[in-house]
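Alright, structures below, take your time with them.
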Structure 1
Amino acid sequence: MLRRKPIAHPAEAAGIADHEAGIPPLERSIGLFRLVMLGVGATVGTGIFVILSAAVPEAGPAILISFVLAAITAGLTALCYAELASALPLSGSSYSYAYAILGELAAFLVGACLLLEYAVSASAIAVGWGQYLNEVFAATIGWTMPAAISQPPGRGGYVNLPAIVLIASCTLLLLRGTAESTAINAVLVLVKLAVLVFFAIVALTAFKPENLTPFAPFGWAGVSTAASTIFFSYVGLDTISTASEEVRDPSRTLPMGIVLSLVIVSAIYILVAFAGIGAQPWTLFAGQDAGLAVILRTATGTTWPALVLSIGAVASIFSVTLVTMYGQTRILFAMSRDGLLPRAFQRVDPRTRNPNANTLFVALFVAVLAALVPLDVLANLTSMGTLVAFAAVSIGVVILRRTRPDLPRGFRVPFFPLLPVASLGCCLTLIAALPRDTYLLFAFWIAAALVLYTSYSLRHSRLASA
């Protein structure tokens, strides 16, 4: 359970071992621009297009502080990710880092958290797609889908059919290969950013200072709870490091991609949240479908700005779902290659050099969650998985600096060890604010992971036969 991967030249060692085992390599087709678009595509959209209706009622206008708190936590962790990604450029994100630094059992549990994080976040994002599709349909043809098939459970829905259609579409694109997927994602991200800037400009014309009062109706407790809820929107930082083995010049490109993505994401989130809160009283956000489109329709008294926003949201949610599904397939690939999951998950299509079996498995799992599970449950579970993985990365930076100070690093966390310790503290603070039912569901997931590890992974691990 404590055995660790050798970390002297890990990327080269992994490549040699894969060649000897007959596992085809992934294709290095991603440069800095596409990597940044991958990170931005996985983050911008979730916290803005979907989660405001759940998070604003928890904090009121002080949701702005919640976004800042989440951004600080993500920023500290991003610096830790940048160092580990430059020192250990392996597919698998924090799972691979934990395997090299903390040992096999810790790595398996971190991997389980990542799988939860990506699957549940993709599901949470997909849930909101039908709401914005209805806005488009209402503005163009005067028809909307029935709530029974377009809403999540808890909001009048039974089976969220648009979410299933969205996931099927992303699956077909991912099966075509990484280069095609990242190229289309880059275009969708640029569209999304343009639409969100458009929203901020229009919403600010209806800004009313009185909408910011009372600023914090539920005090610090509300601020921290909302920060924990929206933190899943920073899952894109993980997604960048899952692409390590498909990035050109990873020791240089990965740190730059992580930092640039964080700056763009944080600026967009805070700008749009400020414009939305200023244009509409915070009490109206609760249960509001397609909230940003509704704000524009109310602010302007016309439907075309809401239609533009809704079209952008449809493209945005497609982009985020695509990228988070991509990230989960690479976690499965890394864990299977290490022998911790069945061999089916390490098979790579010889033509596309893409793990197609992983894509199909992820699509089925995500579709079931998106179709049947309420949004607030999905959001909190994603935050839990993300924060645990982020905490492991913060701890890993400290340990690796002490145990392997000689390891080449393309980037070093400044003010060591203060920043990694602060990152860990912020993660633990947000974890503590999550509701009790999230802890129970997370405990069930970890218990299931431990059963799988002891019954299969412990004996089939590649290190066990090394």
Structure 2
Amino acid sequence: MTNVTTEKTVAKQYIDGVYEQLRQIYGHEREFLQAVEEIFLSLEPVFEQHPEYIEHNILQRMVEPDRVVSFRVAWQDDENRTQVNRGYRVQYNNVIGPYKGGLRFHPSVNESIMKFLGFEQIFKNALTGQPIGGGKGGSNFNPKGKSDAEIMRFCQAFMTELYRHIGPDIDVPAGDIGVGAREIGYLWGQYKRLQGAYQPGVLTGKRPGYGGSLGRKEATGYGTVYFVEEMLKDIGQSFYNKTVVVSGSGNVAIYAIEKARHLGARVVACSDSGGYIYDPDGISLRTVKLIKEEKGDRISTYVNYHPNATYTEGCEGIWSVPCHIALPCATQNEIDAEAAQVLVDNGVKVVGEGANMPCTIDAINLFLDNRILFGPAKAANAGGVAVSSLEMAQNATGIFWSFDEVDEKLHSIMKDIYANAKRCAESYGFSGNLVVGANIAGFTKVADGMIMEGVY
């Protein structure tokens, strides 16, 4: 008994010491520290059972990225004025495979957000079972309101620096917020011009027929719903006849809505950065796709097509809509403790994170304390990167899978992620806590690989 207590004290001291050192160096990087803290809170029992992780100082080695590439992006707008943005690529950990993670073009992008996303990506990618490491990148460039020509020139300028740091066996970027098939196409074209070679495996998210994979656009949204479906099965329930609220109206949200409806749910609300719509008759997916994918309009125009629906300014209020299942699919920290309490008070039963870190630590704890089934992002939204890895496999072998084949593989991967997270939670004494289970499953896989490869 004494040994257990002493061992636990050593583990806690080690974790707290690494976090405190990190806080002193990166105290200004709020999002990054939040992501690190969320992982660290799960790891004490791991270090109790595996003191070799302390001996090899795995935690301190893992929290520091292999490298952070930061660069200026100068480009010309349609008035021939020179504009300047900042670009990033964080190559975090490649123990399992080449760095893999999206590029985000959004005004909020900074080094803290890039590091938080890259750090999360390590464990998310490990959970997929695919041979991919963790990375992330992007720019504070805002594609909204820009012409196609301006976006093309920016992407070309961005890739003119980035191409030096990526490759099919080095680092394989993909899309993220603000980076879809159009942007990937421009980036890919510039990469080919600079390299003078056709290497389709260097970027994922390409259009099908041009090196892309069917099912990639749907993957994150579908995968989130598949993960939640497994959670529901464990308590003898399903999506059928459940009321669902989905934040956001981009790819993740649209295809989470589509799959949830396919499984018999009634989705009653979705949002964009301006506000949210509530439709008691159930969200019309056809209308949302028309507004967002074809016209590029604001979600507020939904009420022009469906007069029974209501639009409310301010996207935060979406969590006041009563529902059985909440799928935050917009952005980080969109559900705080106050919003979480409203969801609990209104009878929510399941929360599945479709976006990256959409719930604060206080919100997560509140859900867990109230025995709400909670699917953490690194597990629940891993479908996107899983299908990106399938795209890499198709590029490497020169084969092309049908949509149904990709979807079947995605479904299987999400089932395996759930089973792995559930098993790890149980084996470390946290049965039902998928946050702890996913964190431990991802961490131990990467940690074991780091020990195997030695110090470098």
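The value 0.65 for FRET efficiency 1/(1 + (r/R0)^6) of positions 29 and 197 (r between Cβ atoms, R0 = 41 Å, to 0.05) was derived from one model only; which of 1, 2 is it?
That value comes from structure 2.
A value of 15 was derived for relative contact order in percent (Cα under 8 Å, 6 or more apart); which structure in 1, 2 was it taken from?
2
On distance in nm of label points 7 Å out along Cα→Cβ at positions 85 and 269, which of the structures labelled 1, 2 is highest?
When distance in nm of label points 7 Å out along Cα→Cβ at positions 85 and 269 is calculated for 1, 2, structure 2 comes out on top.
In terms of mean count of other Cβ atoms within 10 Å over residues 397-404, which of structures 1, 2 is highest?
Largest one: structure 1.
Quick check: -15000 is what I get for helix-only ellipticity at 222 nm (-39500 (n - 2.57) for each DSSP H run of 4 or more, over all residues; to 500), calculated from one of 1, 2. Which structure matches? All intermediate terms of the calculation are to be shown ahead of the outcome.
Details: 1: -23000; 2: -15000.
Attributed to the structure labelled 2.
Where a number appears in this text, it was derived from the coordinates with a stated rule and is not lab data. These figures come from a predicted structure and were not determined experimentally. Cβ atoms are built from the backbone, for glycine too; each structure is taken alone.
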